[in-house]
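Scrolling down, you'll hit the structures one after another.
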Structure P
Amino acid sequence: MEKPVFIGGAGSSGSTLLSVLLNRHPEIACGPEMSFFNKSRIYDVSFDVFRAKFNSWSKKGLNTDGYWLYPGFLLNREYYGLTQENLNYFLRNSNSLKEFTDHVIEIILQKEKKRIFAEKTPSNAYCFKKIVKLYPDAKIVHLYRDGRDAFCSFKKKTDHPFMSSSAWLYNTVAALSCETLPNYLATSYEQLVSNTRETLKAICDHIEIEYSERMLDQTAEEIEEKTRQGHRAWMSRPKDAISTSSIGRYKTEMTETDKAIFWNTALTKNSEKMLETKLRSPVQVLTKLGYSSLEGKLSVRCNLRQRIDSEKTYIKKLIRSIKLGRGMIYRKTRLY
């Protein structure tokens, strides 16, 4: 099998666009999110337990360990040509998680008539290190974005600034904590939309495959409605034309409250320990990624009302998670 490719990072960072562009390559199969390789537990249990739990996880879901719990499990099966029949066959005729995933990947590549499997789920970042233990020669691609722009996109979905800043911060740090892996490549949303050809060439070099100009062909058949639906993420679709219009959107969209909460969000000590990182704040992360963080260094502390509102949001999220049987083990982010 060719070296598989796994893409992750924070949501709203252009990963859906990247997956569409990669899928246009005549040798790369990169469909919609599977939400499978982002599950820490599948790597930690014995294969006998995996086999016994598989159907239950398929029906009830299996949580990730990150900021968002993401219970969806092996999604978009119809798109990938995965049926209950062939999955059960793979479970019976595999002796390890890798044998099972090899079978799944083989089916996908046969269906797509391609030779390189690539999978994009942003929360793959939670499991990059475990993915590389499963596939030591796998290629990791971390797509990142200016956290303030990602915040604006997140806020339309979460409707709260604390959750928006927390989701970007935790996922981005989770991915950055894997940067020492020899097969890790980081590239930005800004590079992808402003210098698309050269960015794709660099990614192809990392994947060890020749660049194809078809990746920029907007008439490729995947933009047809039926296939585009398969690439939907966060209830949105990649645009037909690649545009830089969303770069710097925070300059007009972020309110003063948004700015105060964004700059004062931090990882908890538990999160720092779990991710094995010294990065904890947006100022540190944006500085590391090469973005301007002067505004953050000058930002005022959150006022009492903002802190109380954020605490209420966290409590509501916790209660909802517990009711759904997805209780959070610990607080992942806080205001400081």
Structure Q
Amino acid sequence: MVKHLLHSEVEAIRIFSRDETKQHSMRVAFDDPRLEFHLGDVRDERSVRSVVDGSDLVFHAAALKQVPSCEFFPVQAVMTNVLGSANVVDAAKRSGVKSMVCLSTDKAVMPVNAMGMTKALMEKVAEAGSRSVSSTTVCSTRYGNVLYSRGSVVPLFVDQIKRGLAPTVTNPAMTRFLMPLARCVDLVEFAFFNANPGDVFVQKAAASTIGDLAEATSRLFGNTLGTKVIGVRHGEKLFETLASAAELQRGTDMGDYYRIAMDSRDMNYAEYFEKGDPDHNFEGDYDSHTSERLSVEEIMALLESLPQVKEELDAWSRR
């Protein structure tokens, strides 16, 4: 996101995080005076307010997002993903920020693990912050598996192959959406300037099985060891769901993505118990099991288009 913004007319970018090592790495890598680094934690309301004050746009990506970690430490996930998000939303509204985008995940849809549950609550926090009259537009963007993002599976496969190991697969039949990072960044920028209060934007993408993704990575890097099946980990789903049938009822198909409007009902409980929607139907979720599925060859082409994979392949060919 920072790399993308630095190619625009932006005057300043404030980086707010609790990791001084990553901030130092960014400072050295970018070497751009427009970057301002602020050390703090979204759990600390005062430090959030100080960095948000005077900003025009806020992109909120701070989260605990490793599924196993959140399963073992759910209270920590609540403190960062829910309460921390509330601090950022409140600070943005107090400071009169024009637009705020919260980064969400497929795991927030019908969640089965603590990470997804806290991200679903983050979306509710953003929605609740949009109900009161404010000059700040708060919305969320929801993604599945972002290719070559930190902690994702493709870098793991590449690292294992480079060390002469077979890529480890939890369940070859699992399906996941495959989203290049650049497309996700484009959606965030679109959401900044086109969202209505409380919107959730869902990025459309093709899908594949984890087995085919491992096979495609293996072919690119010449792995002949096959794969090693290790079994499903804590809180994992068989497939990703980016939007439920109920959400799509109030959604708009915008071509590359869906816009899911905020549930606009108020606290008048008659709307819940005495009235219904005669046109409501459940045509199906938007999930990776029923979406377009790429072949191994198509996955290979997609991976080869990623800058990180190109760098790894160049280094691999020179070994």
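Where a number appears in this text, it was derived from the coordinates with a stated rule and is not lab data. Note that the coordinates shown come from a computational prediction; the quantities given were computed from them, not determined experimentally. Cβ atoms are built from the backbone, for glycine too; each structure is taken alone.
Which one of P, Q has relative contact order in percent (Cα under 8 Å, 6 or more apart), as calculated from the coordinates, equal to 15?
Q
Given 27.1 as the derived value for mean count of other Cβ atoms within 10 Å over residues 7-14, which of the supplied structures P, Q does it correspond to?
P
Out of P, Q, choose the structure whose coordinates give helix-only ellipticity at 222 nm (-39500 (n - 2.57) for each DSSP H run of 4 or more, over all residues; to 500) equal to -11000 when calculated. Let's see the in-between values first.
Numbers: P: -14500; Q: -11000.
Label of the source structure: Q.
Could you figure out which one of P, Q the value 21.8 for mean count of other Cβ atoms within 10 Å over residues 111-118 was computed from? It would help to have the intermediate numbers written out before the result.
Values: P: 17.6; Q: 21.8.
This value belongs to structure Q.
For FRET efficiency 1/(1 + (r/R0)^6) of positions 95 and 183 (r between Cβ atoms, R0 = 30 Å, to 0.05), which of P, Q scores largest?
Once FRET efficiency 1/(1 + (r/R0)^6) of positions 95 and 183 (r between Cβ atoms, R0 = 30 Å, to 0.05) is tallied for P, Q, the winner is P.
If FRET efficiency 1/(1 + (r/R0)^6) of positions 55 and 191 (r between Cβ atoms, R0 = 25 Å, to 0.05) is computed to be 0.95, which of P, Q is the source?
Source structure: Q.
Quick one: mean count of other Cβ atoms within 10 Å over residues 167-174 came out at 17.2 when computed from one of P, Q, so which one is it?
Q
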